[in-house]
Structure I
Amino acid sequence: MLRRGFTIVEIIIVITVMGILLILGVVNLSSSQISSRDAERKSDVETIAMHLETFYNSGTDGSSTIGRYPSIAEMTGLPSQIKNLRDIDPRSLKSPGETNTSLIGYNGGIDIPAINKYTYWPRKSDKSPCNATGDECRSFTIIYKLEKSTPECPAMQSNQCTLMSKNQ
């Protein structure tokens, strides 16, 4: 008997194998995208912290005040953030996929961390929030959240990470 084509069983096996491979590919792609966004968040926060340390060491172009970090009032809005964090790439102030600035001030109240924002929390030497322009902010913490749990940001803390100033 001359055979021309595939049997139903052979076609079902090929479709099943292709489906399994497709599912594995989608899962790996999704995991890679999450890891990439988390790496961008971590890099953004490190860049912001570096520019805050520069502000502490040398102030702004029009200021001779050094030895303090900017207050929440001085970091409200993208123009103020770019002015105080001189030479920063504005994209570093936005979390992956966001169009508006993601760096917001935190005054010590209840705050729910989210993956789409970086929370800047400056404090005075007595650890109280540093809200007003000209306050002597002596330390800061940047709080951010990752999509995936890591050793430095465990799932027990809802993948919440913190980065603290060099000057405490």
Structure II
Amino acid sequence: MKTLYIVRHAKSSWNENKVIDYNRSLNERGKKDIKTMGQRLVDRQVKIDKILGSASKRTKATARGLNKFLGLPTDKIEWSSQLYHSDVSVLLHQVCRTSDECHNLMLVAHNPGVSDFCDYLTELEFYFPTLGIVKVVFEADSWREISKSTGTVEWIDFPKNTLIF
């Protein structure tokens, strides 16, 4: 069994003049939402073996912020510039190359890629709000077995969600 947590980065700032998109920081709401969602991950007793994230400033801040709640050693976090505004094929390739010793993977990236990737894996049409998290489980022994429509959504959560399940 493999479990993938697909995460869209937290709310970022558009008020930074002359800063390229890749280097945008989180805004105050994004920082507050990380605390909310991090606590929800703790409440759900989420355990992660590895975090794979886009190397952009806002995705790094999101992953590091969530990891304060998850407690994963920093050597278990991998940054990839290929995940910056990537499409389904790139996201799939990055997940499929994950070591099979990892059973619980968190992917932190950008829209529309994460929304398209979730749809591809599960056939669930869900547009990720900022800091949206979807838990997808696979009846698979290897990440290389992951492909179209092989995942099942176990839960969806996001900061403004009031129907926690």
Structure III
Amino acid sequence: MTTARENPRSWKQEPLVWMIIAIPLTAVIMGVVMITLAIQSDSGLVVDDYYQKGKQINRILARDRAAFELGLAAALILEADKGRVIIRFDPGMKTALDESIELNFIHATKPGLDQHIQLKIIDAFTLSAKLRELSAGRWNLFVQTADWRLTGSLQYPQQSSVRMLPNYFEN
């Protein structure tokens, strides 16, 4: 009587062999998927010069404080169907609007979608500008001059208006 099999199974019929092959094969497939996603998403570059960016923080804080001291606050109204944006300042502000006011739409994750717009004065408290179509997502908003800055955040297309305030709180 023999204990050996007369017809041994082929390696293709062994489940353990397939499990050993599946582990590295899964790693290779996931690596290809991750490389494809990285190439297609283009998430932007990290800033190289952190030191220079850090030095600019004090200037930004000074502009936020100036906006607070001037009593600036505004409502931003997005009229996407007309392709424009309107900003209405609160009447209690302690300064007049000048010609060099800029509005920045900064996308939270895709810097290639950012928009920098020069605003036009409509009346003593209202500004307006043409706006390219926004893509869906979160947008950080900045209304600013060389002296002051207001900030806000908009979730588009769910929101069409936002309150713009100085990013400064007096202690």
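Bear in mind these aren't lab numbers, they're just calculated from the coordinates by the rules spelled out. Keep in mind that this is a model prediction, so the values were computed, not measured. Cβ atoms are built from the backbone, for glycine too; each structure is taken alone.
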Which entry (I, II, III) yields the derived value 34, 24, 17 for Cα extents along the principal axes in Å, for residues 94-149 alone = I
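2.8 is what came out when distance in nm of label points 7 Å out along Cα→Cβ at positions 14 and 70 was calculated for one structure; which of I, II, III is it? Show your work: numbers first, answer last.
Values: I: 6.2; II: 2.8; III: 7.8.
Structure of origin is II.
With Rg and Dmax of the Cα atoms in Å derived from the coordinates and found to be 23.8, 95, which of I, II, III does the value describe? Numbers along the way, then the final one.
Numbers: I: 23.8, 95; II: 14.6, 47; III: 28.3, 107.
Comparing all candidates, it corresponds to I.
Can you tell which of I, II, III yields 7.4 when mean count of other Cβ atoms within 10 Å over residues 6-13 is derived from it? Provide the component values of the computation, followed by the final result.
On the way: I: 9.9; II: 23.6; III: 7.4.
Label of the source structure: III.
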